[in-house]
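Below are structures written as structure tokens.
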Structure I
């Protein structure tokens, strides 16, 4: 789950990381009022969950409250990469002397968190990594010991940070580690962390991503979710505890188990098809959950065929079959459906589907071939 800049920075502040004074506005009049309270120059920043806001014209400097109102009017009326801007963050402007990239994220290869810092802050870190990788410093963090102060100081030395700032830099590093750890974040990023003309270090921008699998123990963060970037089907899927991601293909997939779902998608592509979604109904899915999953798949107008690949263990194949029948009765699908049921109560499941006008398959390869052929031969 992604958090907005203003949400991320509010969390940073709770852990002692300095941020600019500012507030969120939903109208141009509010933006003007905030600018008046802050006095002087302000930055009006669009709050959408995509990168490249500045390049898209979603971040502007205003010299006074009147200009802040004018710029907020423009920004609140725009879309950035297809997402509507509904809020702006109005922050006091900073006189910047130096910009630093600063983040803690997951290092899957090392199976540890990693601190990533670069003196080339304020721009896309991917560009820095591609063009001048030597400017990026990475330090893995022992998950049991946590980030140590000496590691932060070593990084400060590595990026040639003046000694006068080592103490503040270390404090911010330790604060960001606490943010990352306590929120179950997969990314806690400051870009840029700036040194101002008056010799202060401030987190000018912030970005956080929270592990969706940990949201059950982060209820306050879960309430911060902005559904604007989510497809309606993904929102509906969450209501039923389904793992669903919409894709661009035309073969709907319903599978139990994330690994089997990924394998099913790979085999579909192997035989020349394109999956329309990732959908894991999970273990022990009952008829109601299966029916909800099928309804969600069939709301996609691009779907030309549906592949059911169920390996019955905890999930009973007869329960899946009942869910399919319930959903077919409700939705009355016109697209061809291919079903493979293997495992617990598979025979009973097949018996229930005998009269359901479905294409059956014994193996995953056979099922994928039939689904690809059915999608190619389907005419609305």
Structure II
């Protein structure tokens, strides 16, 4: 009796879109090729915008045929595009599993900032953020994260146009908490900085976190991108209402970890951007500003005030212009560098806190929020 021979598992197709230089070099070594091929392929994908291996003509026919059997260059898919009257552009992008994420490009003179998503939905449920109300589906792969940059450039036909950089800055401030998708976000940011890919300055790539402190401590060991923290309150009691992760990692832990991140950078002039969403009657009073000024004493930072952008399922209101000005003045008088974020793209729901996408919610949180909203409507009616 002959023993049946087990069939070898087919090698999974590798998506080259999300591989960093080091990962790409290892990929070519693993298939018996020279590692310099990694540089050639990175340039084809991220400099030339090529996603067809057949077009990579300096690889040789035999290598191209080999790659076609084991690899692909597959960006996510643009489902829709919306252009704001102020020049802001928002894309809905379909990723594996059927979820949609949203990506926004905000032009401002010679600068254009791309707001990139890191997860389908978000598990943190910050009370003032539309994404959190959708619940959480999954992390994005490195290919799906860097693919948003690739698609943004491609949509302007700018890889070969010679019209300069379409994307000059990237902020990891879209859907999701970047530090809860640590490895894929770091790999994608490495490609943003890589000269053979996008070559964006480390000062122009910013990771924004709600305060996942252990992951932020790890980030200091592997990355030099700029850091923004979503603070939104001057004390733990209020912040725990607005940003629930504060119950696990309170403000003093977050500020200590942020300070350590800055101290670990070779560039000693770096500061943390402190993001503070102003919500009418909640955290926008002069006493909140004075408390914030004391809290951030001797902390290397600049402060970015963000007037709340409304969305369905939220009872919060945008503060008046006078309230914003008063808050700003208290901080300026205390010696801080303070900017007020101009609302961009709100006519296409692309403003800060408005990104929704389409989430196959694994947490059932979206159901709870909808039910609560419907109950409130019935009670009012």
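Taking Cα Rg over 2.2 N^0.38 Å as the criterion, the top structure among I, II is I, with the largest value. Across the set I, II, distance in nm of label points 7 Å out along Cα→Cβ at positions 18 and 274 reaches its highest value in structure I. Thinking of I, II, which structure, once distance in nm of label points 7 Å out along Cα→Cβ at positions 50 and 146 is computed, gives back 1.6? Computing distance in nm of label points 7 Å out along Cα→Cβ at positions 50 and 146 on every structure in I, II gives 1.6 only for II.
In this comparison of I, II, the computed figure 17.2 for mean count of other Cβ atoms within 10 Å over residues 218-225 is attributed to II. If relative contact order in percent (Cα under 8 Å, 6 or more apart) is calculated from each of I, II, which structure is the one that comes out at 17? Considering all the candidates, the number was obtained from II.
The value -0.28, -0.47, -0.78 for log10 I(q)/I(0) by the Debye sum over Cα atoms at q = 0.10, 0.13, 0.17 Å⁻¹, for residues 226-321 alone was derived from one model only; which of I, II is it? Working shown, then result.
On the way: I: -0.23, -0.39, -0.68; II: -0.28, -0.47, -0.78.
Source structure for this number: II.
No value in this document is a laboratory result; all are computed from the given coordinates. Small disclaimer: the values here were computed from a predicted structure and weren't measured. Cβ atoms are built from the backbone, for glycine too; each structure is taken alone.
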